[in-house]
Each structure stands twice: as C-alpha cells, then as structure tokens.
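A.B. asks: Right after this note come the structures.
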Structure I
Amino acid sequence: MEKLCPVHVVGLRGVGADALAFALSLAIWAGAARAQPVAEAEPNDAAAAANLAVMASGGSVTGTTTGSTGVNGNSNSPDWFRLRISATPTLVQQHRVTLSSSRSGHTGVLGVTRFGEGAVEGQVSAFQFTSVNTTPARFNQFYTFGVSTADVLLRVTGTAQTVDPYSATLASTTVTPTVLLPQIVSGTVTMTTENAGHTTDTELFLFDMSTGQLLAQNDNALVAGGGSTSLSRVVFTVRAGTGYLVASGPFDTSSNVAADPLIDAVTSGTLASSPGVLISSSTMATADLSLLVQGTWQGTARSERVALARPGPYGVAFASFTLGCNPADLAGPGQTTTPDGQLTADDIILYIARFLARNPRADLARPGPDLGSDGEFTADDLIVFIRDFAAGCPG
C-alpha cells in the first residue's frame, strides 16, 4: 500500500470518513496500477510484431501460449515482446527475466540477429534459452550499459499443457565492476585473456564509461603466422582522464556491433538488438574469465593479471579503470583509488601509504632518479612523485 505523504494528510484534515476512504482507495489503486503487468496483444507471433513493454525492475509481461511455432494470432503460437530498458549512464545493470506459471513448461528465449555466412539480414534467431537446471529455474538474463534506452527481444513458447497464463518478471540489479589500478599512464594498452592462467573460450568488450560507446571487441584473437586462438585480445590507445569498462564473457556473448575481421578470426555471429546490451547464451555456472592488462609504466613494460570469474549462468564479468592526468594523479576525494583529473592532498596521502606499504605502484624510479623501477623504495621514488605532482595536470 502506498503511504500518503504529509502534504496529503494536511489536505484531508476536516474531511469526512467517506472522503478519507475514497482518497485512500485512490492511493491504493495508483500503486496497484503501476504494478500491473503488460498483457500480450495478438498478433505478436513474430519479432516484427513484438509487443512493446517499457520495463523497470519489478515489472512483468503476461500472456497465454501453448505452442512454439506458427504465425496465426492464436494462443497456440509463440508470444514476442520487445522489452525496453531505460538508460543507465555510467552504470552496469544486470537484468533477469524469470518465467512463472501455475503449469510449468513455458520456455523463454532472447533473440538476436545473425550476420555472415549466408545469414538473412534482419532475421531474428533464438539465442539464449531458459533452463530448468538453473537456480532459479527458467530465467533469461542480459546486461545494459549506456546513455540511451536498450531493447531486448523476448519470445515465450509453451506446450499443449500450458493452458494457464504465464508471467515474465524483471529484476534489475546494479553490477559493481572490479576496479583496476593500472600501472600505465598513456599510450597503447593490450587487454587479453591469453596467458592469464586459464583456457576458457572468451570474448572481450571495451566501452567508454561516460558514453557507453563500444570501443573494441574480440572473440578469437588472430595469432602471428596465421590462425587464431579461442582466447581474446583488444588493443587500444588510452586517454588520460577517460573511464573504461571491460567486459569478459564466455563464448557466445553478443553485443550489437559485428566483430572486425581484421582483428578477429570470427566472420559470422550474432548481434544484440540495440546498443548498450550484452547477452551470453551459455548456462555454464562458473568459469575463469581473468585477463592480463599490458602497457607501459614510467617507461617500463608491465603486465598485470586481473582475476575475473563468471558470476553464474548467462553471466559476464566486468572491470573498470580510469587513467590519471599525469603519473601523480592517483586518487579521488577521500583517497579513493580512482584518478579524478586533479592533483590534491588525497594523491599525496595515497602515494605515501603505498610507499610505506612497499606497494609496487610506488616504485617509480631507478637510482638517479631514473624513470623505471628497481624493486626498492628510496628517496628517488619520492623525488619522482613530487616532481610529477608539482608539474600539475595538463590544461
């Protein structure tokens, strides 16, 4: 039941019991109206005729279907919905759609379009199926990230026994990416699942955190001398002050952008229905999705392993990182370990803490002070940090 705010209560002073009861009824009705599911409207037997459902967490769609094929506008044909999710700028959201009905037997399917190798342009194909072996059973899952709304195609099918209505309910949660502390300042960076301690068949996706733009992706990395590997690799030029989001998923994970054949051995595949969407088809519950971040820190080549794991069926692992405006930009307000484009006391405090703890990120200089690292924590390192701090941020 919706609670009346103080303004409502003041407005009701002095009125009769009937008026008060009527007002309370309106409040209850308004709350119930917001929770009403979106009912299917036939014909919705094909992706092109999917019912639009603007969804928020807790919302649902409902219908009746006793079939999996056919386009006849009857209940014995599949039901299609276009689920529309509001923009979530700078946030990764996991969306789970769970089927329920008094008679089990319905199947939920997320649809994608296919490209390459004779695929029919624009044709929607089944991609992610619900499973009775997951916990909970019979759910679909996808991720959104970006500043625009995202659409996902959901198909619900049934059997001759599923004569009772079903509902598919959305639960959305915010995903907190693993925060990387890169030992690089600018230039070329390689992120790869090669030599990361596992052999999981992976796919990598790189986004700009502020815009949601997909910057790079890779399924099967090309290797020297020809051929490819089932592991993945993205190479890109970083910009100071830019926040990046990397998603590591198992095969088969789809975005809305086709892979580049010049850097990816895959020439055919599947596409999500709108930007800012990732969908994985695998029900594999656990997998190592760790990656290596390779770049240059103070003139020295560095490689750092980032531990990432699959968070359950249909899951994708996320990590984020932001590069500072110069090597001394280490922290945000309160010594948070994310550069913020400013040089303040927070950066000094965080550096001293790392220096005293013998953190490798505080090893900035060889004897001299020469840029690089020597495995020792001496005045040379402090001098380099102070010099960089005093130089300020460009612009």
Structure II
Amino acid sequence: MCNSANPAIYNMKPTLFLPLLLATLHAAAAASPIAEALKPFVEKEEIAGAVALVANKDKVLAVEAVGFADRTTKRPMKTDALFWIASQTKPITGTALMLLVDEGKLTLDDAVEKYLPEFKGQKVLDGKHPDGSLILKTPAHPITVREILNHTSGLPFKSKAEEPTLDILPLRDAVHSYAAAPLGSEPGTKYLYSNCGINTAGRLIEVISGMSYEAFMDARLFKPLGMKDTTFWPTAEQLTRLAAPHKPNAAKTGLETNAIVYLRYPLDDRTKRFPMPGGGLFSTAADVAKFCQMVLNGGELNGKRYLSTKAVKEMTSRQTPAGMKENYGVGWATGPTFGHGGALATNMNIDPARGLIFVWLVQHSGFPGEGNKAQGVFKKTAEEMFAKKP
C-alpha cells in the first residue's frame, strides 16, 4: 500500500487530474535552463526557432526545441525538425573518405590525378596578358587529397557551371568542370574555402569504392550509425518537418521566411537535384549527435568501430601548413575544439577536453537584433550545466 501525504489526489476525477498532470509537465519543461536562456531571442523575433542539443560520448544530456519551425504560419519547432545542415556535410564527407584511408585504398598525400585522370595537366593561373588572355603555369606539384580536404588546393568555391544553384550537376560532371579550369593558386600555399575540393573528395569515394557517393554514405555511415533522417533528398514526410529558412525583414526589425537559394526545388526531386559532398545534407539534431558521438568516442559507437583512433586524430587535427592562419583538418574546422558550421547558421562542435558535443540547428540567412548571440548563449548554458568540474 502507498502512503501519501495527500491521499485525496488518488480519488481525483480524471477530468481534473489530467489537466493538473499536464500543467505540471509543462511547468517542468518550461524550467529547462537552455529553453529559458533562448526564449528571449524568440520573443524579440531575433531567431525564429532552434533545436539545441548537448551530449557526451554515451548519451544525449539535453535537447530542446524553442520557437517556430515557420514563424509565418506559427508552426512550432520540434526536436525532430529537419534542417539543411549545408557545410556540416564537409566533415561527414571527410570522415567517409577516412574510412577508405583506414582500409589502405588511398593516402592523404596521394595526388588526386592518380584516381581522377581529368586533373592531369591542370595549370595554375599566373596573371593575364595585356590582351586579357590568361597566363598559365605548371604547378610545383599536382593537388593532393589532403589539399582538397583542407582548402589549400587552389580550387575555387564553385565552378561557373554550378549556376544558378549548387546542386544541379551530377557529381562526375561537377568535378570535370573543376579539372577543366586553372587553379587559382599554387597547391598548398593559400587557403580558399572550397566546395569544389570537398566535392572532389566525394568523387574520389565513388571511384575508389565503386559505389555512388550517396550509396556509400548511406551504407557505411548513415544506416550503421542509425542516422535515419540524414539524406540529400528529404521524403514527403520529412518535408513536413523541415524548418523554414528565415531572414531579417527589410526594416531589420523582425523576420520573414524565404527559400534555400543555394538549392534547386523541389527538394525531393532525385532527377534534377544531385548529391553535394560539400554541403548537400539534411539532418536532425539526433542524427548529427550520433555522428559526433562516434567521432568523440575515437571512431566507435555502440560497440562498433568505424574508424581507427589514428584516423580520427588525424582528421580532427590541423592539416593546413604551419604559418597559415587558418586551422583546418580533413573536412573539419580544428583547434582546441573541432566541428563545423553551415550556411544557414547551423553548427556542431565537439569539445574533447570537456567531453561534450553541442548541436545547434537553426535556418537563418542573417539575424535582426542580437540573434547571432543565441548560439553562444546556448553553449554557455550547456557548459554550466554539464561541463566536467575540476
């Protein structure tokens, strides 16, 4: 028998008990420090909404959805909302390529032309003649796998053929367009953030594995890790969960919705949109967290090893040359922590010293007011809640 200080509650009518229970649960949810810290940004219309997740290598510690997935229609943000994670795709592609490095299929110091002969004979732009024609020279060395992954290959951000959107070419055709143009700088001498480089890494995965890039990603990473909502083509059901992109209105006093201008619509059309290793993925906070947990755990998740600890250390460590101010690994932005952001202000960050993962998902092309500070507020709050104490 249960002894209660207030036995009357057990005799309460369901019509009274249920509202009381719901109110109690609502109050508990509202008390979340992360949600409370982010609430003012939503109320002031500085962000539309966000999903904020913090995890360690073993479990999700907290996940909060605040605000709206679409502020215009007042559709609420939910924790399973789908986001275009854009350039967060880069470290996922880098990780996939490191699977092949682990298997001895290639090395980071291999020349790209060893596997993609279209790059043989590629020149470097060395100025222009008085008549406007290009001056070209032979590079000191062909571009390497390491250089396409750390943005020092000399390849541009995109090719002239990738217009009006970045996803209109099959990967093979996109990479051929990169090889046909001269490099903008000597390989290994200058940092230039390059979708072309990471896309070329995706093409290497195809040629070396004998699988399409998207099939390799699905078979070797997404399905084994349980990343069920990570895709280049959202399904009809997933599109109902897609967070709408937002931007500041003309007066900079609030927000309005817009489209993802970098991608071709409809987003689920597999005949007119193609996988983009440098920035094409859609995902959820839960899926991104699983990927990050595998990396934080040294290449292992739920008892299964995906990468060697050596590969994880190499890809998440500085690979840009000494003396270069930019600190970049194999598809990862590196430093004391490592991670990557996306074009619409999404971000994932892994802090190995604290043993924490931070996933921040929004869809914003700019913020009014102090909306750009919301991610920092989330991270600070999460650190105060979960960081290891000395």
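Quick note: the coordinates plus some simple rules give every number you see, no bench work behind them. Predicted, not measured: the structure shown is a model, and the values here were computed from it. Cβ atoms are built from the backbone, for glycine too; each structure is taken alone.
A.B. asks: Which of I, II yields 22.2 for mean count of other Cβ atoms within 10 Å over residues 191-198, as computed?
C.D. replies: Among I, II, the structure yielding 22.2 for mean count of other Cβ atoms within 10 Å over residues 191-198 is II.
A.B. asks: Right, next: For relative contact order in percent (Cα under 8 Å, 6 or more apart), which structure out of I, II has the highest calculated value? Walk me through the numbers before you get to the answer.
C.D. replies: On the way: I: 14; II: 24.
Max of relative contact order in percent (Cα under 8 Å, 6 or more apart): II.
A.B. asks: With P(r) over Cα pairs in 20 Å bins from 0, in percent coming out at 26, 52, 17, 3, 0, pick the structure among I, II it was computed from. Could the numbers behind the result be given before it?
C.D. replies: On the way: I: 24, 44, 26, 7, 0; II: 26, 52, 17, 3, 0.
Value 26, 52, 17, 3, 0 for P(r) over Cα pairs in 20 Å bins from 0, in percent corresponds to II out of I, II.
A.B. asks: For structures I, II, calculate distance in nm of label points 7 Å out along Cα→Cβ at positions 95 and 367 and state which one comes out highest.
C.D. replies: I
A.B. asks: With FRET efficiency 1/(1 + (r/R0)^6) of positions 135 and 231 (r between Cβ atoms, R0 = 41 Å, to 0.05) computed per structure, which member of I, II shows the largest figure? All intermediate terms of the calculation are to be shown ahead of the outcome.
C.D. replies: On the way: I: 0.90; II: 0.40.
Of structures I, II, the maximum of FRET efficiency 1/(1 + (r/R0)^6) of positions 135 and 231 (r between Cβ atoms, R0 = 41 Å, to 0.05) occurs in I.
A.B. asks: Here is a further query. Suppose you compute Kirkwood radius over Cα pairs in Å, for residues 143-238 alone for every structure in I, II: which one lands on 14.5? Working shown, then result.
C.D. replies: Numbers: I: 17.5; II: 14.5.
Value 14.5 for Kirkwood radius over Cα pairs in Å, for residues 143-238 alone corresponds to II out of I, II.
A.B. asks: If helix-only ellipticity at 222 nm (-39500 (n - 2.57) for each DSSP H run of 4 or more, over all residues; to 500) is computed to be -4000, which of I, II is the source? Let's see the in-between values first.
C.D. replies: On the way: I: -4000; II: -8500.
The correct label is I.
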